[in-house]
Structure I
Amino acid sequence: MGSGRRRTNGYGAVLALLLTAALAAGCATDPPGPPRPKDAGAGGRRAVTLTVGVFGNFGLKEAGLYDAYMRLHPHIAIRQSSVERNENYYPQLITHLATGSGLADVQAVEVGNIAEVVATQGDRLEDLGAAPGADRRSFLPWKWAQGTGRDGRTVALGTDIGPEAVCYRKDLFARAGLPTDRAAVGRLWAGDWRRYLEVGRRFAARAPKGVAFTDSASGVMSAVLVGSPLRYYDARGELVLHDNPAVRQAWDLAAEFARDRLTARLAPFTPSWDHGFASGSFATIACPAWMLAYIMDKTGPAGRGRWDVAAAPRPGNWGGSFLVVPSAGRHRAEAARLAAWLTAPAQQALFFERRGGFPSSSAALALPVVAGARHPYFGDAPVGAIYSAAARGVPRAPIGPKEGLIAQHLTEGGMLQVDQAGRDPDEAWDAVLASIDNALDR
């Protein structure tokens, strides 16, 4: 549920790996399936079957939430369908919404697509802000706003989010003469990503041979941008990419990492990137909450106790998803109640406990299972407190209809060329803007 192979697209496929790793590390197992209730109908059949369409291993079913809901509502049956990759799932969803056919009663939407869905498909979706059990006050304000259109209708309820921290290798920091205590490490770069660059230069001066400070320049750029209060679009939905200095500043900062050879020059979510975790080729990485399970999966038992988690220079969010209810569905009222229940604080906290998805509910962040969460693999780091603080500090940034496409061009088509091929940053900037304009038919 959230971002993955690209900054915003395909996260569900990646999360399948992350959640498998989390379960292998000892997360709670799924509860047994519900017994067939005697009052479900003739022959034990349930009166209403609700369908849920998701991408990848979304996690709601695997966490046992459907089974729990069916135990509470004996007349309801829930059936889930899943498309492995969001880049295949999302075009199908848009087509089905346009035609009003082929839709599940509840559909998942990835954060990189939410603005387009709200803006262009909102009139084809139910207003979940009025659904029984949905409470605006229980959500982080910025997450609720992402699912709300200009008409004030909230057509999407948030599931998980990806608040950011920085994961770092304590052993490599020690060898470079840097502090290893997570609070001290966080103070090194607190308040400014440029201070993170300065720490990288200090690390490079005494770094172990063959070890870079961070994985990639594109990862740095993405981490900076997801904490900006203004990125590619303004509050009116107008494209401001070309004129927003924050984007160019993030680009230039990332280019400095590349120029100073502070990166391992890896492309995120590739085999070489995966190998970089296992081989210890970099010492830090921008680390949204879902990245913890990815690191565990790629570094295995050998990485236990070597990695730790510190607060990022500035709060940001990288990842997350939503649930919507199409108005063309057969069971709109029942589907809306299900969506509200699945995203309520208690269920979000349970999902975090069993599957690792970080809650978008501010009320869930206050529950002991989240607030007091520690991660033994990462030196018993207080991940609940670290990521909750980041989540509460995320700016309420506008998200535009082609957010994911723009981010993909900036990272994969632009900064990757600067990082890996040594392309001139100014030349690459002009080229990537041209490619984005072309992709947007501007």
Structure II
Amino acid sequence: MSTTTTGPTAGKVQVAKPTVASHVNDYIGRVRGGDIGSLAAVLGLIVLCLVFGIARPDTFLSALNFSNLFSQGAAVIFIAMGLVFVLLLGEIDLSAGFASGVSGAVMAVLLTNKGWPWYGAIPAALVTGLAIGFLLGFLVAKVGIPSFVVTLAAFLGFQGVLLVLLKEGTNISITDSFTLSLARGNMPVWLSWVLAIVGIAAYALLNFIKIRGRASRGLPTEPIGIVLAKIVGLALVVLIPTAILSQERAINPAINSLKGVPVVVPILAVVAVIWTFVLGRTTYGRHVYAVGGNTEAARRAGIPVDRIRISVFVIGSFMAAIGGIVAVSRASSVDPRTGGSNVLLYAVAAAVIGGTSLFGGKGRVIDAVLGGTVIAVIDNGMGLMNFSSGTKFIFTGAVLLLAAGVDALSRRRAAATGNR
């Protein structure tokens, strides 16, 4: 039996509207097909918080420790955001840790030894990161040296540059109040709430504008139930931490009150939103995914592959510079170990644990945030439980190996089901 349509809609194909059930079933289908995204990282983070919360309820769940998690993981998360771009192309940057250290040292030398103001020293550190990234990208894309070799050489060379800047081991302290506030300061409670509410409202507004725009063009839209669920979920994720961080958390409030969201949190949020927009909503972002998925096909499609390859290293080192600035701010000094030790390993682990593929073509900026949070929770929680550094490294390595294994298995599953 058929139905004849007359009037203005005659001749148009009627597309069934997506429902909440169909949307959920579609997501379940994608997960079963190997597209798990950041699901593993989210589930792992929940489990870790439950375990450490039960084991150390008085310390791990305190407002003071919750605040410390942000400053603890911020530098690694910033560096990991940049590494996501590099990993999307199937490349690697082993120099990101010491690139952050060199950039931080440039800022410290200019601030303390040269007497520059913060608005001169911080941009100089960022330009240093850009220059490093361009050099690495040029050697990889134009000269043709594998990124592993280039960045391994840079890893060694930047250690020497850091020693030269610090005169073979000098510790340079930072006293500039603005620079110190980046990782150690807190916003006023009222401003914390204002930014939280404005952020949620902006997200809701953008979603409704998107729905209206797609509907006006006759395109399928997300079910309103799913959209509302996302908004409510974001509200919970934002408002609950804001409420916790608005409490007094100082040991002696009479001497030094500690209230409000750490300054580094909105910086992280803004940077994450910007790069998420770049990857998901711009031609450049589509080109990055295209090159990462199939370089030769992207080249034949007219995408400037070499420029894309250079650009991801520039973004990676630029983000490493931001990470270095935050690390120096948190430590209030820079020394030859800045950017060394486990910084690079944690940053790579953060991106991979969050869901970015080591094989290229798959990943999002939010992966770095989630993975960096997992790393910070492991480091913080195991420290509170008095585990040794060796045990923490073993556990973190196991989590990274598990994440890489999940990525490999999901790609195999996706290829088998035709969802690749």
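Each value in this text was obtained by applying a stated rule to the coordinates, not by laboratory testing. No experiment lies behind these values; they were computed from the predicted model shown. Cβ atoms are built from the backbone, for glycine too; each structure is taken alone.
Summary of values
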read-out	value
Structure (I, II) behind the derived value 18.1 of mean count of other Cβ atoms within 10 Å over residues 194-201	I
Test item: semi-axes √(5λ) of the Cα gyration tensor in Å calculated as 37, 26, 18, pick one of I, II	I
Parent structure of the calculated result 25, given that relative contact order in percent (Cα under 8 Å, 6 or more apart) is the read-out and I, II the choices	I
Identity of the structure behind -23500 (criterion: helix-only ellipticity at 222 nm (-39500 (n - 2.57) for each DSSP H run of 4 or more, over all residues; to 500), calculated), options I, II	II
Among I, II, structure where distance in nm of label points 7 Å out along Cα→Cβ at positions 50 and 354 as derived comes to 2.4	II
